[in-house]
Structure I
Amino acid sequence: MKIGVIVAMGAEFKQIEALLTDKKEQKAGNNFFVEGCLEDKEIVLLQSGIGKVFSAVGTLEMIKNFQPDCIINTGVAGGIDSELQIMDVVVGNKIVYHDVWCGDENEYGQVQGMPAYYEPDGRLYEQALKIESEVPVHGGMICSGDRFVTSRQELHEIKVRFPKGLAVDMESCSIAQVCYMYSVPFLSFRIISDTPGVERHIEQYRDFWTLAPQRSFQVFKQLIKGV
C-alpha cells in the first residue's frame, strides 16, 4: 500500500522523515518528495509549505506523480475547544474553510460548486480513532484558513461560525478539496501544539517543539501501522 503524507513545515517534516527507512528523494514540479518505508507501508512524504495554495499544489503533484492509495495530512494545529490539551490529536470528521464566503447562495466556508465541508475516508477515520496511546485522540471538525490564529477575538469568530470546531490549521481543507476532486481517500490527523487566544500562546507553541514532538508524532506511526 502506498500512502501519501503531507506536512506543511520543516519541523513536522523532520519528525515524520525520522520514522522512515530506505529513503530516497525525488523532485516533481517544484516539490521535493521523500519515498521510504514505515512498518510494511510505502510512504511518499512531502513538505508542501504553509497555506492553501502550497498545500493544494503539492497534493496535485503527489497524485499526478506517485498515485498514492490514500493521502494523510498531518502536523500541528491550534486547539479551539476547551476539551483539548497540548499534544492531543484531532482527527477530522469534517474539514471546512473558516475564511471563505461566496455569497448568500452558499454556506459560510463553502467554495461555490464544491461541498460545504469535506469528509475523511471512513476506514482511515475509524482506524485513527482506534489508536491505543497515552495521547488522547478526538474525532471532530478541523477549520482551515490562510490565517495564523492568535487572538481571542479571531478564535471566537471561528467558534461562533463553527461551534463543533476542535482545531484550526492552514492546509487540511485545501488538501481535502483536491483529494475530493481527484477521488483520492483522505484523512487529516493533527496534533495540538497550542491553544490560540490564551495567555502565553506563542510560548505554548515554542514549548511544544522543545518538549513534545517526538512523543506526539509517534502516534502517527501507530496510525500507519493499522492502515
Structure II
Amino acid sequence: MVRVSYPNESENYRSAREKLLEAEIALRRQVEDVARRRRELPAGGTLKEDYMFDEVLNGSRTQTRFSEILPPGKDTLFVYSFMYGPEMDEACPMCTSLLDSLNGQMTDLRERIGVVVVAKNPIDKIRTHADSRGWSNLRLLSSAGNSYNTDYFGEVDGHQQTMVNVFTRDNDTLTGFRHFWGSEMAFADAEPGQNMRHVDMIWPLWNVLDVTPEGRGDWYPQLSYSQPIGFGSL
C-alpha cells in the first residue's frame, strides 16, 4: 500500500489517520460482505398483484401495470416509495433531496436496471412537484388507485413511509415478478443519536457530510432555503 503524507501534517495526525484507514478498509470489507449476502438471498415472495398505476407519458395521462414497467432486456426493478400522500401539504423534504440525486444518476442506472418512483398522491400533484425540482429523468407513478403502498410498506398505519423495494422478473409466476429485497432497516430500532439510515447507501448527501469535520449534525434538508445557490462572481 502506498504511504500517503500531506503537506505539513503532524506525526500525531498521520498516526491517527492510518488507524482510521484501517477502520475504513474494514468497513469497505463489511459493506461488500453485506452486499454479497443480499445477492445470495433465496427467492422472495411472488408479487402480490399486477398493480395498475397512473403516470404521465409524452404529456398524456395513462395507466400502466407493474408488469409493463420494465423495458425489454431488463430483469430487475428498483422501486422507491416517495413520501407524498394526499394527507400531506408538501412533499417530504428528505425524499426530495434523495430524489434530486437519483434523478442525476438515471442516465447510468437505466443501462442496468429499471427504476421507478411511486407516491400515493394523484399523478398531477406528483408531476407538479417533480417539475419544480427539474426531475426530467425519473419515471413517476401514482399508487392512488391501488394497494402497492400498504402491501410493500410505503404506507404504514395510514402514514407515508420511505421505502425501497427491489423486484426481479420471474416469468414462471402468475404476476411475473418476485420480491427480492426491501429496506427493512426502516423498522429496526435506531442507534442513539441516529435515525434509521435505511436508504443512506443510495443518498450522496450524507456520504459527503460524513467525511467533513462538522458531520451530519442535527441538520436536515429542506424544500427551499433563504440563501439561493450561487458561486459569487464565477
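Data table
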| item | result |
| --- | --- |
| Highest-scoring label, criterion being Cα Rg over 2.2 N^0.38 Å, among I, II | II |
| Distance in nm of label points 7 Å out along Cα→Cβ at positions 12 and 44 derived as 4.9 - corresponding label from I, II | II |
| Relative contact order in percent (Cα under 8 Å, 6 or more apart) - structure with the largest value, from I, II | I |
| Per distance in nm of label points 7 Å out along Cα→Cβ at positions 116 and 132, the highest-valued of structures I, II | I |
| Comparison of I, II by mean count of other Cβ atoms within 10 Å over residues 60-67 - largest value held by | I |
| Distance in nm of label points 7 Å out along Cα→Cβ at positions 28 and 164 - highest-scoring structure of I, II | I |
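Rule-based calculations on the coordinates, nothing more; no lab input. Since the structure is predicted, the reported quantities are computational estimates derived from the model, not experimental observations. Cβ atoms are built from the backbone, for glycine too; each structure is taken alone.
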